[in-house]
Structures are given as C-alpha cells and as structure tokens.
Structure I
C-alpha cells in the first residue's frame, strides 16, 4: 500500500482506523515481519499513527518520520483484533 487517505467529509468517524486495522490484521495473518511507514511531521497522518500505537524509529526519505509496528505490539491492543 502506498497511502491511506479519508475524504475530509468522513474525518473523525473511525473509518481510517477501521481500514488500517483490516490492512494490518491481514498483513500479520501472512507474516510476523515488522511493517513500517512514513508520515510527514506535523500532519494528521503523524497524529493518526501515533494514536494507533505505531512507534517512531527515526527519519526516512525527505524528512518523513519513520514508524514501525511489531507483530506482538499490534496484538497487545484489544482494538486491533
């Protein structure tokens, strides 16, 4: 997947989180390899991934924050199953 966007008219309704949960649950059903992503600093995306439990692990590309999710961390949260 390259990006996850929700139209602003549907913001703050949990749709993005539901899509993320389906996607990452599917990913971890196929592998236990850590998954990572990037988000620009100071964006809604950064806040979204932090709230979802992604861990900042450094910088990536042209100044994006690099986050990762580890299999065991994903399943620690009851909202992720």
Structure II
C-alpha cells in the first residue's frame, strides 16, 4: 500500500502513527546505549541492618501488620 499512496496516507488509512512506521523502517542502525552501572546508594542499609529489619518484620508480633504500623509502634516503644 505504501508505494502506491505514500507513507503518510498509508499510515492514516491504517491508523498507525507515522513515527512508528519511520522507526520500524529506518535505514540507520539502532543506537547503542552504554550499560549503566548500578551504584550503591550512600544511605542504603547494610546487609546486617537489612537482616535485622527482615527478622523484626517476620517476628510473630508484627507478621500481620503493615510496615508503617510497625514503625509507629516501635517509635511508641522507644526502640
């Protein structure tokens, strides 16, 4: 259909965006993006702190509660 009526008219007739057609049929190679290295956040918890938090969240007293609720209960207890 494209060679007979042109790209714009063919896209309009099929309901396809012309930009999508252009991306699919481009002659240049797809740009290569550099691989991003995942950096450790400076304020992230250490593995020991994560293990402590997981153990606390999995304890019988807190297992059925939301983390925000646990946080406020621990603040009330002074932990």
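To test your reading of the models, identify which of I, II gives -11000 for helix-only ellipticity at 222 nm (-39500 (n - 2.57) for each DSSP H run of 4 or more, over all residues; to 500) when calculated. Value -11000 for helix-only ellipticity at 222 nm (-39500 (n - 2.57) for each DSSP H run of 4 or more, over all residues; to 500) corresponds to I out of I, II. A value of 98 was computed for volume of the Cα convex hull per residue in Å³; which of I, II is the source structure? Clearly, the read-out refers to I.
Every read-out reported here was derived from the displayed coordinates using simple, explicitly stated rules and does not represent laboratory data. Computed from a predicted model, the values in this text were never measured in an experiment.
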